[in-house]
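Coordinate-derived values only; no laboratory data. Remember, predicted model here, so these are calculated numbers, not experimental data. Cβ atoms are built from the backbone, for glycine too; each structure is taken alone.
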Structure I
Amino acid sequence: MPRIDSLLREGAALLRQAEVPSPAFDARELLLCAAGLSWEALFLRESLDDDAAARYAALLSRRAERYPLQYLLGFWEFYGRRFTVREGVLIPRPETECLVEAALDLPLPAGPVLDLCSGSGVLGVTLALECSREADAVELSEEAFPVLTENLSRYPAARVNAIRGDICAWEPARRYALIVSNPPYLRREDFGAMQPEVRFEPKMALAAGEDGLFFYRMIARRFPQALLPGGWLLLESGAGQAQEVASLLRGAGMKEVGVREDYAGIGRVVMGCV
């Protein structure tokens, strides 16, 4: 049976040759997935059985093609919780956690949360749990919606209602203390500069017209009126877009409009209240 240290070393070398950004980390995660063990349990072993080694080799081969690690694992962590992810749903990213942190710092009125373009539901679930509030999560995609409902089942303590709808036409039946969204915001020209893994993610969750502002314009036009007095709208924006998005919120009559930076110092979360 092959030794685990050799498998990890050879796997990392293969991924490094394929220019995977974090080859050692990815090799370890794929080996854990193939073995079906925790890192602590695996640490007690010296070798892997042949079937698990074959599964590991297959996973490595796919990852070397720059297929996303998260889809291979079938899950990813967001704000300390594990969420199901697979093809058809946007992969949660660390910068989106900045939106959660910004929301938790706000003096919100009593009332529910609305998550627009919910995808896997990471924002709706996280905010429902962290704020101890009911939430509505709206998602249109027929591929993403089952992932959303699966994640709601994973966290039954989160009082989140999954709503299948197009946010361009869907009409809220109630008003909210907080509305959040990580909408599609990439311009057509942005795709050429993206990592190869992005080509496997759903274009529906990424692309937003020539200037990347389509959904921000629509949300600024339609959703401030769905906020309760003192309620807040928080939007994740792409690099270099924050000031344009802030202008849209000001144009919609929102108050206390501001921008919060992400961990890299990029303006990421745009917020305003009514």
Structure II
Amino acid sequence: MPTGALTSEIDVAQVVLYVFWFFFAGLLFYLRREDKREGYPLENERTQRTSRVKAVGWPDVPAPKNFKMLDGSVVKKPDNKRDSRPVAAKPAARFLGAAMQPTGNPMTDAVGPAAYAEREDKPERLFERDEPKIAPLRTAAEFNIFEGDPDPRGKKVIGLDEQVAGTISDVWIDKPDCMIRYLEVDTGQKKVLLPFFLSQLARRDGEQVFVAKSVNAAHFKDAPTTKKADVVTKLEEDKIQAYFGSGHLYANRARTEPLV
């Protein structure tokens, strides 16, 4: 028999190939089951109408497992907790799968692009040091604006309607990534965190300003805020990002029309 042959019909290469196929199939099964630890069973119009329909698919949801977090706490997944927030929207038509239309203010009612996940109401922390990952420059003495780059502090923020929304009082940075995440805007009534990547440096009347690309100046009064002046939690981040991001669709009525 030739080198590597186990029998006259099977050789080592065939066995290795079959072992790989079985391993890969098992890996796909494992990963597909593990990704169902959150969000399952799914909810849709059919599952809401009758308890006999269970939107899980194959394979089934895995058994609960305990995950030990960095701070020593233990999280159990799946935990069978469901989002109890009311949906401020209704179907646009009377057939299953019809698009949902907002019934209130979609930017504050967490509808469509303004939807957010109910993450932990705790700040994201650094791995090597027990401190918040995102913080304003006033509390991060080891960071500064690079010389030659425009310093946003003290500059005005202009909405899409060309009205002044407020003045930037500070910059919030992502420490490990060394980049700006939020602009802290003082509106006169409160301080709001504007996502940096939803703003644009521009010039108005010879002066540098930052333009909020997704919302009008009036929208800043309803924007989510943080409970603490120098800390933003993961839940607050999701709310802020959802509010300003949804302005690309909801800020002006013309944006919600089917024609672009």
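One table, with the values for the structure above:
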{"quantity": "Origin of the derived value -10500 (helix-only ellipticity at 222 nm (-39500 (n - 2.57) for each DSSP H run of 4 or more, over all residues; to 500); candidates I, II)", "calculated": "I"}
{"quantity": "Answer label among I, II for the case where FRET efficiency 1/(1 + (r/R0)^6) of positions 41 and 233 (r between Cβ atoms, R0 = 41 Å, to 0.05), calculated from the coordinates, equals 0.90", "calculated": "II"}
{"quantity": "Which entry (I, II) yields the derived value -0.29, -0.56, -0.87 for log10 I(q)/I(0) by the Debye sum over Cα atoms at q = 0.07, 0.10, 0.13 Å⁻¹", "calculated": "I"}
{"quantity": "Identity of the structure behind 5.5 (criterion: mean projected area of the Cα convex hull in nm², for residues 129-200 alone, calculated), options I, II", "calculated": "II"}
